[in-house]
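Structures incoming, each one as structure tokens.
Bear in mind that the values in this text are calculations on the coordinates, not laboratory data. Everything quoted here is computed from the prediction, not taken from an experiment. Cβ atoms are built from the backbone, for glycine too; each structure is taken alone.
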Structure I
Amino acid sequence: MTPDLHPGPRHAETFDRFRAALDHRLEVVLGATSDAPSRLRQASSQAVLSPGKRMRPFILHLVAGRMDAAVLDAGVALEMVHSASLILDDLPCMDDAHLRRGAAATHVTWGEATAILGAVGLLNQSFGVLGAVEATDAQRVALVRVMSDAVGWNGLVAGQDYDVNGPEGTGSVDHIDRVNRMKTGVLLIAAAEMGAILAGRSDDCRAHLRRFAGDLGQAFQIADDLGDALKSRVEFGKDVGKDAGKDTLVARLGPELALRRCLDLLLQAQHALEAAGLDFAPFHWMIGQVFDRDLLIARVGKGAA
């Protein structure tokens, strides 16, 4: 499966409506922290409201099958956690990146201390948002548990530690897959799980959705690593060459085989989503938007598909 490079207007309109509603809700939630220091509020708001892909909340929305207050607030919490993770990733003690989403990284604009405090604040506030979602008590507890697992020692935190300090022992392709799942896949899995919780989907459906999101996350991380290795700073919208010396699939397999693995994972993701009984078309459109299409076109044209 290769992402659709000419999406129909219906899915684009659906996304535009959802994004507008999500961004409005983000502004409302961030505006409710008016008692916080202005510098901290500005830094946090700038990070969250910068023009990101909004892929995670959109997955949640598509899996839930609706757009209401509960879905939007759960999406807000996801985007706050994702933005916090990007702030931390860019710090000098982590990836030491200066460019994010085509603009200066948070620590460059606001300083390291404010960046760290902003990230901690966003993480903390996200759980407050989830705890107030318009859902049943059982659903709220389940949403918080999913997010906690995604952020904690088996998720983002662990993935970043492996990314900074390297593997414990000898690295392998399986180990790289595990780190990629922690770094990127966990929030996509959380998005699918949270949408399934709000929709009341069956355990069997949720298992297929976890596989879909996990494979999508692996593919997305490989595509990101390919961009880091092959794109310019301007083309990529953030610093490149940050993976030099790291044990990535691109470094281990080479760009061609890594891309082939990326495309195979996207096909597996499609099969898992179809097994879950969901319409793949809007997800297919989303993949065509968030993946590096120029890179895919160039490589697919050389027979990597």
Structure II
Amino acid sequence: MARYTTLESDDVQRLCQGYELTVHQVSPLNGGMANSSYLVSCLEGPHVLTVLDNHSAESAHSLVRLLHHLSGEGVSTPAPLTRSDGTSVTGHEDRPVIVKPYVSGRCHDVLPVELLPAAGAALAAVHALPVDGVPDVPLYGRRLPADARQRCATFPDREFAAWLTAAWRGVDHITSREVKPVLVHGDLFADNIVVGEDGELVILDWETASFDDPLIDLGMAVVGLCRVGAEFHAHRARRLVEGYARAAKDTEIDPADLLDAAVYASVVIAYHRYVRHHLTHPDPANHHLYREIPPFIDQMRREWAEVMTPSADLAPLPQVG
């Protein structure tokens, strides 16, 4: 992870005092892009202290309320601790800080294929949560921004800008489907899933949660969990979608719409990779990442029929019509 905030051991001990934790050892955690996290070994058990580098105090409190809500609804995700003064957010300099219990388990670079049905089922369970009572969640948070077309017109890589615009236009209908928005995770990639010691999947990093079309969220999960290196793996997508469909029993999945949702999700990722690594935070080491998306989409289109074709040990998927 990019550790935007560097804390000394004394800083961590001071911050943890408000949570009534007795700190023994502190070490930085890697993985992720947006925040700075530290593993804190305590007398009370291991915890993770996170500096929310890209949050304001207001958005940090909103995230905390969401995490407490999810935990209360039975979603397997750790909820932030509450301080002795009744709040969950403290601060270091001008940045908000939260502390959560450490989830013991393993975070895979590539989620094992046998766990993909469970990941699909977990996502379906999130989509099935009651919308009423979900706190402080934006609408359509994991889509291309409103000014994306104007920004594309200024991209130095004109070939990429033309491809992005054309690819977006080809699947833009998916953003105007008439469906009731549900709670979505928005970023179900392997590095946001911990496989607990009991095999349970714990979902982390809810900062992209919003109300949206569940199909777009499933499409994002197809990209996040079924892409290995730069290649699409149709058998992985088949397992993921099967798990989702079995859990969302009354949900009809249109194969063509799901493909377009996955393409749209890929376009979102390509756009943000280009903006982040070339314009906002130029990073020569990651300059190439956006170029992996066009051939990935081409491969996904070629092999999509395999995703929606039942294999010998899997039940047919429900489909429209």
Note: FRET efficiency 1/(1 + (r/R0)^6) of positions 63 and 159 (r between Cβ atoms, R0 = 35 Å, to 0.05) at 0.95, derived from one of structures I, II, originates from structure I
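I have 34, 61, 5 for P(r) over Cα pairs in 20 Å bins from 0, in percent, calculated from one of the structures I, II. Which structure is it?
Working through the options, I get structure I.
One of I, II was used to compute helix-only ellipticity at 222 nm (-39500 (n - 2.57) for each DSSP H run of 4 or more, over all residues; to 500), and the result was -22500. Which label is that?
Clearly, the read-out refers to I.
With relative contact order in percent (Cα under 8 Å, 6 or more apart) derived from the coordinates and found to be 16, which of I, II does the value describe?
Matching structure: II.
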